[in-house]
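Quick heads-up: structures coming right below.
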Structure I
Amino acid sequence: MTASTAIGHGLGMVHQNRKAVWVLLIFNLMLAAAAALPIYHGILNFTGHSLMSRTLASGFSIDWLTDFDHNHKGALDHYAGVVWWFALVSVPLNAVLSGGVIAGLRDPSMGFFHSAGRYAWRLLRLTILGLICYWIVFLLVEAGLGNLIDKWTRHWLADRPVFWVQLASGLLLVLGLGFVNLVMDYARVRLVMEDGFSAIEAFLASLGFSLRRFHKAALVYAVPSLCGLALLALYRVALPWSVINARIGSTSSPRWAEPLTLALLFVAQQAVMFGRYWFRVATWASEWSYYSAASRPPQEP
C-alpha cells in the first residue's frame, strides 16, 4: 500500500469513528477548564466588575499583571504549578483515551471506554517508555550538543554563523522528537492491533518498522499531523487578533457586540481544536491502514 492510499483510507475511517473525536475534545476541554479555573477566580476577585476587567478582555495589561503580582505574592507561581500538574495529568489521560480511539478503528461498534480500559495499563507503560526516549533526546541534543556548541562558538566574533549552528541544533532536536512521536504512534497501533503484545514488544517492533520503512511511515504520520497544524495558521489568518481587539475594545459598538464577539471567538477556537483532534484520529487511522497492509504477508500468485 502506498502512503497516499493509506492516508486516504485513514481520512475515510475517521467518519466512522467520529464519536472518538468528540470524546477527545470534551475530555481535554474539561481538563483545560479545570486548569484555568483558579486563574479565572484570581483575576475575577482582583478586578471584580471594574473597568479593568473590560480592558483585560481586549488585551492583557503588563502593568496590571505587575500590580497583581505585587499584591498577591506567589500567586502566579502557584498558578504555574497548578497548570504544570494538569499538564502531567493530560499525558496519561490521552494515553488511555488513545486505546479507545484505535480500538474503534478495528470495530466501530466496540464500546469506547471499555476498549480504553482494556489497553490502559499497557498504553501507560508505553507512555513511560516514550517519556524516557524524549528525555534521552533532550539529554543528547539540548544538553549535550547544546553545551558543546556553546563552548565551540563562545569566542566567535560573527553572530550569523553562531545563529546557523544553533538553528541546526534546534532542527536536530525537532527531528529527534518527531521520530520518537512516529515510533510511539506505530507502537500504539501495534499494541491494539496485535493483542497480547507487551508495551516493550510493541515499542521495539514499531522502532524496527519505522526504521525499515522510514520514508512511507513518516509520510503517513506527517501529512495528517501537518494538516492539524495548518488549521492554526488558517485561524490566525481568518481571525487576526487586531480585528478582535478593535471589536471588543470599541466604545461605539453596541453593548451586545462584546459578549457576542467573545462567544464567536470561543466557538471558532473550539472548532479549530475539533479539527485538530479530527486530524489526530486521521493520523492513527492512516497509520493503522498502512501498518496492517505492510505487516500482512504477501499472497502467493
Structure II
Amino acid sequence: MIRRGLFAFAAILLLSNAAAAQYPERSVKVVVPAAPGGGTDVQARYMASRLSERLGHQFVIENVGAAGGNVAAAQVAKAEPDGYTLLMIAPATVINHTLYAHPGFDAARDFAQVAAWAQSPMLFIANPGLAVSNLQELTAAAKANPGKLSFGSGPGFINHMVMELYKIESGADIVFVPYRGQAPALTDVVSGQIQLTVDSIASSAPFVEDKKVKALATTGAQRAAVFPDVPTVAESGYPRLTGNTWYGLLAPAKTPPNIVAKLSAEIAAIQAEPESIKRIQAMGAEPFIGGATQFKQFYQGELMKWADVIKTSGLRIE
C-alpha cells in the first residue's frame, strides 16, 4: 500500500512538472485592480506584453477597479489555481486587507506571491506658502498648531498610509481630507486648499520643478537622483517612515509551485533586459528585483507594517 501511494505521488509530481513545462498553453488573464491609464495599469501592460512575447501566448489585461481594488482581488482569490488568472497589485491590496472590515478576500492566505516587479519612492510635498522646508520643521509647525494643517489623498492609498505613519512617528496632529484620487489632492496642494500630500516622484516632479509645490523628504533609501537636495525620511529623523509605491504579481493560492517558479524566472529575465530597465524608469519607477521567495517575505512584511499603522490610527472602512 505504501509503495502504491509513493507511485501515485510520483505520477502526480511528473504530471505537475509536465504541465509547468508546457505552461502556458492558452492565453493568461492578468487582472488589474485599477482603471486603465494609472500606474498599476501601465506597469502591468508592459509586463504582460513582454511575457506574451517570451512565452508565446497572450497575457491579457482585465481592468477591475471597483471598491478600491477589492473586487479584483476577490475575483482572483476565487479563481482556479492553474496559472491562467493572475493579479497585478500595488500596496492597496495589502492595505485593504486590514483597512476594510469586509474586503472579500484574505490577503494573507488567498494568494501565492509570484514576483516583485517595480517600485518608486514617494515625496512629502507642501504648498509653497507653508513655512517649512523639511520634516523636522513640519513636525514643529504641526505641534505648534494642532489640527490646523491638512493633508489629502485617496482613503487607504499608500500616500495616505505613509502620512498616517508619519503622524504616528512624529506625534503631529494633521487633519486628513479624503479625495477620490491623488490628482485632485495634488491640485489642491498647489492651490492652497490643503497644505500637504505624499505623492510619487513621477507625478509630482513637474510641480516641484515649477515651484508650484516644494518637496520636504523622499521615502526612498537614498536621495532621488532627480532631487539630490531633498533628504530622505531616514536623514530627517524618521527611519521607519519608508513607504514606496511598488508593484508585484500574485496568483491564487495553491497554484502549482512549478508554474509560479516559471513565471518568476521569466519576470526576472525581463527585468534584467536593458530595454526593460529603460521602460520601467520612463514610467517613474525602478525594477524591483525579487523572486517568489523574496517577494513573499516582502509582502508579508508589508501586511504586518500597514496593519499596525491602521490599527494604531483607528482607520476602518465598513
Structure III
Amino acid sequence: MLVLRYACLAGILLACICCIPLSTPAYAQTQNSNIVRVGLYVLNVGKIDVASGTFVVDFYLSMRCAGSRCNMGSFEFMNGQATSIQLIENKTTEKFWRIEANLYVSPDLQHYPFDSHVLAIRIEDTSLTSEGVTYEPDPSNSGLDPSIAIVGWTLAGWTQTVANHYYKVYNETYSQYTFSVNVVRDPVSATEIFIPVFFLVLIALIAMLMYGETSTVLENRIILTATALVAAVLFQFSLNSNLPPHGYLTFADKLMIVTYGIMVVGLLIGVTLLNCHHKPDFVRAERIQFYSIRIVPILAVIVYVLTFRLLA
C-alpha cells in the first residue's frame, strides 16, 4: 500500500515536470520583443555646403518589427532635423515614410580639394532607451537610387550601422542607427581649382627671362613677379573663403606655400640681379641669370611633383 502511494506521488511529480515548457512561449517572446529593423533608401542628395557643413537629403525610411509585434516608438534625427515627413504606410508591424531633412556633417578638409566626406543620417528613438527599442540594419530595404547625381561630387558607396549611444549626463543608452553616404570630390572640379595657380607660377617663371643691360628691365621683372605673388595670396584668400574655419593646413594651403616659395625665389633672384647692375658687377649677374633660368624651373617641377605624391 505504501509502495503504491509513493508510486502515485512519483507519477504526479513526473507529469508536472513534463508539463513545464523548456522555452518561453511564443506569445511571451512577442511581447518582450523590442528589435526594430530599419531600412533607408536615398532618393536624392541636395547641395553639399562644405562651408556650413550641411547637406539636404531625400529618402525613404522603413521600420519593421523583427517579431510578430513590437513597440517601434518614434524617432528623431541626431545631426539635424526633417523639413518634411510623409507617412506612407502605417501598420502594426511596419511603417514607411518619405522624408526630406537638413543634416549636418563635420567635414575633413586635410586633402582639400581632393577631399572625401561621409554624409551620415543618424536616427534614435525620442524617448525609448535601448531596453525599450533596439534598432537593427535592414539591408534588403536600404541603398542608393541609381539616378542620384551630385554636382561636383562622385558617390563612393554607402554603409549602415547600429551602435549604442550612451548619454553620461542622463545615464541612459539609446540605440542609434546610422546610414552613411560616401562622397568624393569630382577630380575634374578639383583640378580646375589649380588652373589659376599654374598660370601665376608660369608668369613668375617667364618673368625670369626678362634680362637686359639696363636696370629698367630688371625693375619691370621684379614688379611682374611681385604682382604674381600678390595675386597668389589673394587667390588663396578667395579659396579659403569657401571653407569653414579649420585648425590645420589643407592640401591646397600646402600647395600655395610651395607656390609662394617659388615666387619668392624668383623675386630674390631679380633683386640680386638689380643689385649687381647697380654696383656694377655684370659678370656675376650673367652667371646668376644663366643658372637661375635653368635650375629654378626644374626645381619647381620637382617640388610640385613631390608635393602631389606625398600630400594628395
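Derivation of every value follows stated rules applied to the coordinates shown; laboratory data play no part. The structure presented is a predicted model; accordingly, all values stated were derived computationally and were not measured.
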Figure out for me which of the structures I, II, III the number 5.3 belongs to, where mean projected area of the Cα convex hull in nm², for residues 35-98 alone was derived from the coordinates. I
Here log10 I(q)/I(0) by the Debye sum over Cα atoms at q = 0.11 Å⁻¹, for residues 83-162 alone was calculated and came to -0.51; which of the structures I, II, III was it taken from? I
Which structure, out of I, II, III, was mean projected area of the Cα convex hull in nm², for residues 147-282 alone calculated from, if the result is 14.2? I
Value 26, calculated as relative contact order in percent (Cα under 8 Å, 6 or more apart), assigned to which of I, II, III: II
